[in-house]
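Enquirer: The structures come next, written out as structure tokens.
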Structure P
Amino acid sequence: MTIKFPKSEKYNFNKNLVKRHKLATHLDLYLATEVENFQFTYEPKEEDHGFHPSGHCTPPPTALYQMADDDIAGLLVKKDWGTAMLKTFLVGHFWHQLLQKAVLDLGFAEPSAIERKGYKAWGCEDDSEPRPYHYAAGSGDIAPCSIPKHGDYVVDFKTMSSHQFKTNGIPDWAADKYEAQINIYMDFFELEQGLIVAVNKDSPHDFKEFEFERNQELIDRIYDKWEFVSACLDEGEAPSKLDDELFNDFPYTGPIAQ
């Protein structure tokens, strides 16, 4: 029998789409005057051996196990992203840093809230360093962001092509991934609200928002899956397709990125 958590209303994108922007309006007002003292710095992601909210929430146990087992054995091949994707990453970093500066200058967050690191480990005795793939780690873009009249949010910025941005909701390929990611961030930082701010990478560089409330059942299911894969690694026994069915919470579309 397949076990599933109750879905949130994330699939009703007209509900999640914020009609009256909570943060984006402030960002537009900030950008209405020329930005001063802004420098953009690009740094590649730091590599580690943990599960990441950005890419490891939705794949099934068999895919997660294979990735982790290969990584531990030193067999995981670093992906060659190619020129187009590397340029895309640069644009994304630019927008993240510009909007993070805006939030700081507006007084909605402290510097410690920018790229705040989150972490949760399991199966460790005392305070010993966790074994590979016995922990989850990631950085929230802003956590917390205190928006006047609306409260504290974990905020995640997502750049989109103009074609994707113009659709009513989050692109289908990203809907599960984005909600799972922001819920794990809410867990990391003990927040009840999450806001995804989408940025149109093409002119006129508009913003729109998607709001999420903490979905504890979703969070628990993701941790259950990660801990199950950790146990499989301890036993040296790969999960089966039946195990995938037991954690059949998300559609799977192929290999995962480290």
Structure Q
Amino acid sequence: MLAMGLSLPAAAAQLDLALAARVHRAPSGAPDTVAVVSSTPARAVVVYLHGWESCARGVVRDGSVDCGDGRRVTGLGLGRVVEASPAPFALLVPQLAYLQRSGSVGAWVDPAAPSRWLAEATRRSGLAGPGNGLVVVAHSGGYQAAAAMVRADPPLPIRAIVLLDALYGQVEAFAGWAAGGPDRTLVSVHTAHAATTARNQELAVAVTRRLGPSQVRVLERLPPGDLRDTPLVVARTGAAHGTLPAVALGPVLRGLAGVAGDQ
């Protein structure tokens, strides 16, 4: 089903997708994936992996959002944020555990499943594949799905991973990915939460051990400008955990704009 997304620019369209390659089974009326595409051809795709007690429509839309089965959440409005990016990104939001306190990866326990989902989601949303690559963004409990994408077989063309107060585990998986090849960027923005602060310290140590200290930036705030100067950027934030996606995603995508601009 194709519908114009609320609060999105006129050129952007929101698509509710029912997929065979779903991650979790959604209730009747709720989409398996929501896509935001515009008339400007996308050069890269942002995959947003939501945290607990969320729905895909609520990630994309603003205001009070019907998740599809009549249950409502307060929307994050990230479709508008991605559309406002200076780089030509498209947005795909798979439905993870529907309005549950769960980080279950569902079908993605199968390493082949993320690639099947991406192929079907891009085809059904009219995208010509992931273009120059994927930017995988995880908030909170979405980190487990992000780790599943890192482990996908066949591998996914991930160019950047963004963890928004989302490093509760899987440190070695993310460190190994960041150090595993050229032109990779891992950005982890964390609050003062004790668990994510400790895991980010571990992440910085793990990447430093692999690549050396010059390849890691640990900062008190997210820096302006290009975030791709080092494979790892760890930045503290004063934003609250729940508001972090709306606060940080725009600046992060501006810092990763080169992913969609590279030839």
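Enquirer: Can you spot which of P, Q the value -8000 was calculated from, given it is helix-only ellipticity at 222 nm (-39500 (n - 2.57) for each DSSP H run of 4 or more, over all residues; to 500)? Don't jump to the answer; show the numbers that get you there.
Expert: Values: P: -11500; Q: -8000.
That value comes from structure Q.
Enquirer: Assign the value 0.94, calculated as Rg/Rh (Cα atoms, Kirkwood Rh), for residues 149-228 alone, to the correct structure from P, Q.
Expert: Numbers: P: 1.02; Q: 0.94.
Label of the source structure: Q.
Enquirer: Shifting gears a bit: Taking mean count of other Cβ atoms within 10 Å over residues 45-52 for each of P, Q, which is largest?
Expert: Working: P: 14.9; Q: 26.2.
Comparing P, Q, the top value of mean count of other Cβ atoms within 10 Å over residues 45-52 belongs to Q.
Enquirer: Given 15.9 as the derived value for mean count of other Cβ atoms within 10 Å over residues 69-76, which of the supplied structures P, Q does it correspond to?
Expert: It must be structure Q, since only it matches.
Enquirer: Same structure, new question: Of the structures labelled P, Q, one was used to calculate relative contact order in percent (Cα under 8 Å, 6 or more apart), giving 31. Name it. Before the final figure, lay out the partial values.
Expert: On the way: P: 31; Q: 18.
Considering all the candidates, the number was obtained from P.
Enquirer: Any idea which of P, Q comes out highest on Cα Rg over 2.2 N^0.38 Å? Provide the component values of the computation, followed by the final result.
Expert: Values: P: 1.04; Q: 0.92.
Structure P comes out on top.
Enquirer: Among the shown structures P, Q, from which was the value 48 of percent of Cα pairs over 15 Å apart, for residues 29-92 alone calculated? Walk me through the intermediate numbers first.
Expert: Details: P: 70; Q: 48.
Of the structures listed, the value fits Q.
Enquirer: Taking FRET efficiency 1/(1 + (r/R0)^6) of positions 53 and 173 (r between Cβ atoms, R0 = 25 Å, to 0.05) as the criterion, which structure among P, Q has the greatest value? Could the numbers behind the result be given before it?
Expert: Details: P: 0.90; Q: 0.55.
Across P, Q, FRET efficiency 1/(1 + (r/R0)^6) of positions 53 and 173 (r between Cβ atoms, R0 = 25 Å, to 0.05) peaks for P.
The numbers here are math on the coordinates, done by the rules we state, and not lab data. This one's a predicted model, so the numbers in the text were calculated from it and none came from an experiment. Cβ atoms are built from the backbone, for glycine too; each structure is taken alone.
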